[in-house]
Structure 1
Amino acid sequence: MTIGNQCCVFFSIFLCISVCLGEDYDLDDRTGLGRSFDGIGGLSGGGATSRLLVNYAEPYRSQILDYLFKPKFGASLQILKVEIGGDAQTTDGTEPSHMHYEDDENYFRGYEWWLMREAKKRNPNITLIGLPWAFPGWVGNGENWPYSFPDITVSYVVSWIVGAKKYHNLDIDYVGIWNERKFNSKYIKLLRYTLDKSGLERVKIIASDNLWEPITSDLIGDQELQDAVEIIGVHYPGTNTVPSALKTGKKLWSSEDYSTFNDNVGGGCWARILNQNYVNGQMTATISWNLVASYYGNLPFGRDGLMTAKEPWSGNYVVESPIWITAHTTQFTEPGWTYLQTVGHFTHGGSYVALTDGKGSLTIITETMTHDHSVCIRPPLPHYNVTAQNVTFHLKGSFASISELQVWHSKFDFKTNKTVLFQNLKPIKVVEGSFSIELDVDEVYTFTTVTNSQRGSYPDPPPSAPFPKSYKDDFDVSGTPSFSEAPNFADQTGVFEYFTNLTDPGPHVSTLRQVVTQRPVTWVADADQTISVIGDYKWHDLMVSCDVFMEAEHTGGVFIAVRVNKGGGVVRSTRGIFFWVYADGTYKITNDLSGMTILAEGLSGTRARVWYTLTLTVKGNYASADLNGYALWKNAVLWEPRNGWAAIGTSSFELAQFDNFAIEALA
């Protein structure tokens, strides 16, 4: 960093041309201010993306949460958006609903309640948002559509908001409609009416968490809809807005963005859009999908979070570059600050924004990310050029008397891999209202009057380690916290919950139970079967055993599986080795979840409401399947797939129980 405009004195003529391109930029509040800043956030859910986080042991779990939410420490997030669980696959897994059935309410299922409490504990001022991706089947009354009976859907969503306050003392600030799917104007109006009638006037509506159109045109043409919607939320806008959105006069948010692998290019993507979402699109909040990559890495969009925490068994986590890029904004601003009108692009590439609290504080964030080092997963990024340059900022209006600014710096070095992130440099002097800075490519700077920020840190977490080769779970629920999933299981279709069988005094009092009995109103094409995966995707040779109990008479079926090679939104095409038994007294071995590729089948004598022990062993190209220690199938020759997770599941949406699950990796 060099102060002043005389940089060419210190460089050759060539470098003077390539590095010292000089331009002047005014930062002035005398002509008025821009839009109010609403915050930077992360999205938990939209596919069970925080699934593994809750299973971390202390102190690592709290450390991860501090890096995400603790003010003036790490990302210092100002918004937390969560999925309103709907029992269906929504990208990397399913999240349980608070109402599996119409007469069923449980506001302790899942981990989003816990996560919101932890975020609020660290930052009482954090903004909380809820959004449905899917809905339990009863909400759609048998149709894959939530608007057929809008009063039912409204009641369901409002009950979640009321439950958040009643059971967790959480005030939900905003609620959305239906993630990235068609909205219904009548539904939005009824939702607003019901919220007001329920004393929830403070809960505002975001619509429609999809594209700019048609919501903006509908708002312009419908005053009642205009009155109902507070925020226009758009996904992956590519930093641009449309004239109709600006015409509405509404706040504009990028309510889901980023979705990019969290290496340094991902950090560059995040740096560019955090600035340019406002500079280009007048968007005053940006929310990252996802908050933390806390799901198995071989599921879709692996490591697309602000940081990575996918090994609760080892305690390892990684504070990735997007955490510190976020800090460049969040540690030096607060929601309610205001952008200056004098923000924009640098002449030689990159952008700058400036914000104030209206009381004399000033924060300036600059980014000079090059095209290839800031590509996001979507949308396509048009080509542009950035070159090293010298810029001079002139502080005017109420900022003219500032004499010194704190400086925080990040530099992505893609040549020597000497990247520095969120480094506190020597303060810069402001002389007669001006200061100059040399900006290299792929840099982020914050210049600010705020003095109490820090680069928080903890001792290194334990080293990364693979999933244990020997693993057992008897699903004993005594002393477990309020979330309901068994550790390390990742439901991909259906919902598997702890269950206490009060009528059974035998060895299976505490079990894991698949509880969804009706196909949900889906977001993607859920499988017709239910499945929960666990373990190491690299597993090749493996023995899995589990006690199983079918509750559905005559038609029920359950399975255990190995080498399961797919999950998430493509779960329907999952392959592996599946060992099924049915209540009609038969069994089969299949090479896929759909059960269409049959390797073997026959009589098993199994029936409903009896416990059985299934064992499936695969080593090299050979496999065997045992029922209660008796071999039904052995020494079969297999070729594909070669590796994958272990899994349990059911043949349809039906009640079934599992107990004494065990894995033994054989190689």
Structure 2
Amino acid sequence: MEKDFNPLMHIVGLPLFSAVKPEHIKPAVESAIENCKNVIINVVEKNKDNPTWDNLMSPIEEADDRFSKIWSVVSHLNSVNNTQELRTAHDECLPLIAQYSTWAGQYRPLFDALTKLAKSDEFNLLTKAQRKSVENSLRDFRLSGIDLPEDKQRRFGEISARLSQLQSDFANNLLDATNNYVKNVIDEKELVGLPRGALNLAKSEAKKRSLDGYVFTLDIPSYLPVLTYADNRELRKEMYIAYNTRASDVGPDAGKWDNLPVMEEILSLRHELARLLDFKDYASLSLATKMAQNNDEVLSFLYDLANKSHNQGLEEVKALEEYAKGLGCDELKPWDVAYYSEKLRQEKYSYNAEELRPYFPVDKVIAGLFECAKRIYSITFRARFGVDVWNENVVCYDVYDEFGSKIGTLFMDLYARQGKRGGAWMDECMSRRYRADGSLQLPVTYLVCNFTPPVNGKQSELTHDEVVTLFHEFGHGLNQLLTRIDIADVSGINGVPWDAVELPSQFNENFAWQEEVLNFLSCHVRTGEHLPKEKLDALIAAKNFESAMAMLRQLEFAIFDLRIHAEYDPHKGGRIYEILNEVKSKVSVVPQYENGRFPNGFSHIFAGGYAAGYYSYKWAEVLAADAFGRFIEEGIFNKEAGADFRDYILASGGAEDPMKSFIAFRGRKPKVDALLVQSGIKVTQQQ
């Protein structure tokens, strides 16, 4: 490879991830942005009197695609292989991208040309996807301040650039605070109750750091077993506090990476942005591109679910408190909830999440995941070898339809490690679209999790919760991979309203709970036997254990998110903890830690795309529960139901109105109570 070769500037097939160096990033981004600007200026000037799809939108899409492929690789590597050098190079580009985005969103000649195209006879001859792309572009122009006077356009650009940097700062603070905490335990007697797998991981972590004994971190595979299984209450308390005060003014690193000033500035700037565009608040601006119509509709939806779940939530907590008291716990504290819940679940259902790990070796789970997709959608996955990847544990698969034609590619990065953002997510590497030379670019997607990594050469074994997480992210991946739309703006997950984008993922989780699926998804790593009938029955019976508590927890996050964006007052500031406490007083049923700093780690809304949109999980979960009802009625591997879900929901990308798609699939509008029934929540109103 040439010395000065920049792999980001030559993405023809799959990217050369391992060849990307920090010094490659800024030149590639600058070059791509310059190309985008030149293309827009040239095609608009040349075709402003007679704009068509082919002479206007097509060349712009080609330039955008080059840029998006570059930035996809950069932002992905920043999430999965974060180093100080890469982070610096990534962050240096944020102002450049924000400036370009503002310029493109306020470039009047392009807006005028698109308006002319939308009013022309040619517009009616375009495909539905092409028309939707033009309509979305015109909408986004208005949301980018195209109608603002020059001084306000300039301020819009300044705010956009600053928000981009602040969101990155929030994520970096959280990552640094998470990585900085290390709990070194020398004596194994302090770790009674922990499963052998968790101990092996902690021993391995200590070895990596040249320390004796065991090392625990705030990465979920390390943190969660301590909270769930450790008999040592002080250890649980210490780690709970460390986790729930990350990046804040309290806790082990008090003030070092405090995200509160970042959150305050984010909320202030979002509100200012909304007011510039003549929206009452940022929540109203956020909903302008979603299915839900207004703030009141969303809050009504969330409080309705909360009211219907509240009594059962109180009953579940009361039962847990009584159970804990019987085991000598005088007062249930926040760091006791997961511990006693797991003990109660084991006693009630003879179900131990850790004991099921050997039945879910990762290779068998992935094979079962693919088999499930094959039976529903008639697609197959084949491992692709010799592909350049960003970590030795990353695996690549090509996807084929029932006719043997390749339709896309999937990268899987499943294990937690230093420098990798926590959580699980799916993201786009490439969109399905036709290139300028007429060839079809197939979709490529990343699927990322943070499961316990393999230890001592043995393959990782998953809990069933992790299996469900994998099915969830795979559902997002299918949305990207099975699209039949070839206009990038509305292909795959692109252009899908945020409160509908979780439908495929929530829907796909359901298959991980079906007996027919679990029979071929499970295989004991040593004996080779499938999950025994009694364990399978216990797993399914325990599915809705404390489901009202879980429902209320998610509703608390969603209501908090919407309220801080809907009620922001520049004279009062964000009132972040105040509003959170108000929401908790109405919705929460579990014990609270008075110094908890949950918002400081709420990256979904402060560093991700869910600002004033976290309700989308529950909104889409209603759609998903009701959609899956058809499979319960007709058979979970019913070919016709599978084909319809693929055609109406997965394949249509952002080109179709999601409510119309749902009605076409289900034959009617969704029913809210479908989610409550599926969750085993008795439909009652809070007194």
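Every read-out reported here was derived from the displayed coordinates using simple, explicitly stated rules and does not represent laboratory data. Note that the structure is a prediction, hence the values are computed from the model and not measured. Cβ atoms are built from the backbone, for glycine too; each structure is taken alone.
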1, 2: which one has Rg/Rh (Cα atoms, Kirkwood Rh), as calculated, at 0.95?
2
Tell me which of 1, 2 gives 0.95 when you compute FRET efficiency 1/(1 + (r/R0)^6) of positions 464 and 488 (r between Cβ atoms, R0 = 25 Å, to 0.05).
1
If you rank structures 1, 2 by mean count of other Cβ atoms within 10 Å over residues 328-335, which sits at the top with the largest value?
1
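Rank structures 1, 2 by mean count of other Cβ atoms within 10 Å over residues 208-215 and report only the one at the top, that is, the highest.
Working: 1: 21.0; 2: 14.1.
Sorting by mean count of other Cβ atoms within 10 Å over residues 208-215 in descending order puts 1 first.
For which of the structures 1, 2 does the calculation of helix-only ellipticity at 222 nm (-39500 (n - 2.57) for each DSSP H run of 4 or more, over all residues; to 500) return -17500?
2
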Which structure, out of 1, 2, was mean count of other Cβ atoms within 10 Å over residues 56-63 derived from, given a value of 19.6?
2
Taking mean count of other Cβ atoms within 10 Å over residues 528-535 for each of 1, 2, the highest value is that of structure 1
